[in-house]
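Trainee: Please find the structures below.
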Structure P
Amino acid sequence: MIGSGTLTKQVAGYLARTGFDALDADALRATKEHILYTLGTILAGSSAPGAKQVRAGAQALSGGSGESSVLVTGEKLPAASAALINATMGHSRELDINDDRIAYKSSITVVPAALALAEKAGKVSGKDFIAAVCMGVDLGIRLGLATNPKPVHARAIALGPFASAAGCGKVLKLDEDGMHNALGIAFCRSTVAGNSTTAPSLTKRLGVGFAAQSGLVAATLASVGYPAAGEVLQGAAGFFQTFYQQEGDYVQLLDQLGQRFEIVLVGPKPFPSCRYTHCAVTGVLDLVRQHGIKAQEIQEVRVRIGERDMRSVGGWSEDEKRKKHRPEGVVDAQFSIPYTVAATLVTGGLSLEEFTDEKIRDATILDLAARVKTILTPEFDHGPMDVKPQVVEIVMRDGKEFATKVIYPKGNPNNPVTSEELVKAFRGMASYAVKPLGGAKIDDAVALALRLEEIDDVAALAKLLTA
């Protein structure tokens, strides 16, 4: 056990001392890909339900003037307001990057906050920005991995303020004391509440926006000397005991800190739905490719899932099962195995196109969804990862049956999205921007993000992504 009062100081010292040169080739590649993909989720989320309202609310609160860009629409607002809006939009399509080990949305709080602050500060180099994102993401993941009991479901609304504060602290070049203060202030804004995943609530998206905003505010207050040092993580009043009633796994938190970056072990979500639906969707696509299955020839689909997945995306009660088979809103559809499996089989994939008010009322999809059965399989709840295995069984009208078990859904490092697929996904997400950005801007944004370490001012990236 690390002595009381020293753990946060050790983490703060690492954050202050470590820079771009600590990143190896894998960490550099992964960080640039996280940045590009996360910016894509923001573009797509700019047209999602709730985006217009969060833009209007933040403008009203801030007076409508500032130094940092709301992506796509281009309003200039105070950096904290821009971070709130951009992060909320980035989480709105259920596409933001997910760590399958702990369920943590690893980049969506750090990238929008660090970019907004970098744009305000001016002349933040690509190298410094990459280091800020990598280290902020790394800290958030490590806090999640260190959480007990395991397996962990680590929420971005709890870890995001710390991750965002670390990334923003790097943008502001805070020293050890400044980083320590930033983490202490961020703890004031950490929460595990307000995470609704049922329609019509959109607070799940907004909570991520608040986390990004909180980290930026924390780093800014620390930069002017607001004192908050002390033990933030450990002990009776620390983060882990406060929210989880037991100490964290500090070996996990500190293992090769500054030498190995967790960002390389996390990949993007390829489907715009809850990650707990992705093993089933991956299995469906695998079976379709292998056997040429056509939706109109299917009698029924059985998806075997654990209790945790049954409660979240399968439907535990009769009322919940009804909403999974006939979603009342887009959020219900995003958190439904019957809907996502049926939509995948009917359309041949699962994209943002399948999560519109029109599509979730599509008679062909709903007819098949009614024949998708979720079967409780308690042994699937065992294992170290938050994302649990699932088995898909497709029964054809002619009596043939096809089945597959999926442990690692598409996007997991064991079943990765390739760099080419990631760029294609970014372009696809950009096509959903509430205002068209134009092909030339998108091309330039991709090229710039992939050579980000070469540029002198990352504000250029924000400029490319406004209409």
Structure Q
Amino acid sequence: MRSRDLSLASLCCSFAFAAACTTVVDPAPDFERARAAVGAAAPGVAVHDPNGAPLSAEQIDARLSGGLALDEALELALLNNRRLQAGFMELGVGHADFVQAGLISNPSLSLAFLWPSGGGRERIGLDVMQSVAELWSLRARKHAARLEQDARILELSRAAAELVVDVKEAYFDGVAAREEREAAFAALSVARETAAAVQRRVEVAVATRTELAAAQAEMRAAEFAERTTHVAESASHARLATLLALQRDLSDVELTSALPGGAEFEGADELWVARACSTRLDVQSADKAVERARAALELESGRRVRNAALGFTSEQPEVGSNTSFVGGVAGTLEAPVFDTNQAQIRRAQYVFAAADLERAALRTEVDAQVRAAVRRASAARDSLDALERDLAPACELAVDLARRSLELGDATVLELLDARRRQSQAQRDRVRARRELAAAQLALERSLGAPLEHFAGEVAPAD
């Protein structure tokens, strides 16, 4: 009898051990799904592989040598950003939760040794029980866990898309700051040449000291403007280094890519809003949140009886019995008298309603964001076009006319200085207009949840 009971116990333990050994927790498929989704935010750029080796200092230095293009900066961000890497580790946690949701609880083994008070052989009881209440909720649990993991992948992809836009923004800020510094330096060179020329004209009594004072004041102002551009450039480089997770100064690294040109923003606002609703990952995440809440409601609705178990029980009979042991089927069932899970069901209903309202609120916000971003981008492009078409040529012509008039004695040095001041200001305005256009396009990309290149092949419907 004892050997038979022990053999049964050994068999149950062996079965549980074998089941545990066959459970595989491998998040590699989820990692690949996430890498593909992240790569959509920056097509053609390598993405961090959690199972691969991290970038070495030598590899990073090699990417920085000879200048840093925009694609290289995006690649460094997607390979080296620590928060993005931590997001992949969270996917591993989510996959473990998903695997756990698909497992049933281990059977419980109860072994009792009873000694009769009047003496004699001890009695041995053995119970093996397995919960069966969770069987009818197993499918719903796995579905909810899969939705939760899908939401993690969407959130990681959304964070990566935000990172891509942030890197572009910091990169273009750096490029614009460099161009503004170059424009300020050019204006300073002109101001110094002008001040020197006026000084020579004063010495031969052709110009007045008032004109010299004005030229020198203009030179000091140009020196101050040139000095302030260095601060803006250093700030943009520091932000870019942070996004790339680099603990080094990037002021000696040349940003080789130019500011983007104006993209086309054809189509009605409704078309852009529809595009955003189809590509924005937070909208998809909100849809998943509603789906998860619905699955949780279904799960709780099926848990009116939460504890039920079925198993095998055996016992060694008393001395003198004709049988060596007695056994049969045993079960336990929770009596839903006081708690019928109504509180959890009601809670799940409120969670579902809240998720649905949050999704509606997000879609309203997306509508407003996209419309504002499209208008800003269109206005920025129109401003740059007007500046390059009208203002810049007019300022250049004014300087040329003032120079010729000064040579003929029909204009003063102050008039030439004024014309050059307007030309320098127009050059700086052009850099700022290009910077604003880049910022406006990035704001549009952020509101759409995808790079503008993603929509390049689409044809806007006729109004």
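Trainee: Here mean count of other Cβ atoms within 10 Å over residues 208-215 has been calculated and equals 30.1, so which of P, Q was it run on?
Mentor: Working: P: 30.1; Q: 16.2.
Clearly, the read-out refers to P.
Trainee: If we compute distance in nm of label points 7 Å out along Cα→Cβ at positions 384 and 400 for structures P, Q, which one ends up with the highest value?
Mentor: Going through P, Q one by one, distance in nm of label points 7 Å out along Cα→Cβ at positions 384 and 400 is largest in P.
Trainee: Determine which structure produced the value 0.30 for FRET efficiency 1/(1 + (r/R0)^6) of positions 56 and 152 (r between Cβ atoms, R0 = 25 Å, to 0.05), calculated from the coordinates; the candidates are P, Q. Before the final figure, lay out the partial values.
Mentor: Numbers: P: 0.10; Q: 0.30.
So the calculation was done on Q.
Trainee: Assign the value -14500, calculated as helix-only ellipticity at 222 nm (-39500 (n - 2.57) for each DSSP H run of 4 or more, over all residues; to 500), to the correct structure from P, Q.
Mentor: Answer for the origin of the read-out: P.
Trainee: 0.95 is what came out when Cα Rg over 2.2 N^0.38 Å was calculated for one structure; which of P, Q is it? Don't jump to the answer; show the numbers that get you there.
Mentor: Values: P: 0.95; Q: 1.62.
Computed on structure P.
Trainee: Out of P, Q, which one gives 1.00 for FRET efficiency 1/(1 + (r/R0)^6) of positions 88 and 112 (r between Cβ atoms, R0 = 30 Å, to 0.05) as computed from the coordinates?
Mentor: Source structure: P.
Every number here is computed from the coordinates shown, using simple stated rules; none is lab data. Since the model is a prediction, treat every value here as computed from it, not as a measurement. Cβ atoms are built from the backbone, for glycine too; each structure is taken alone.
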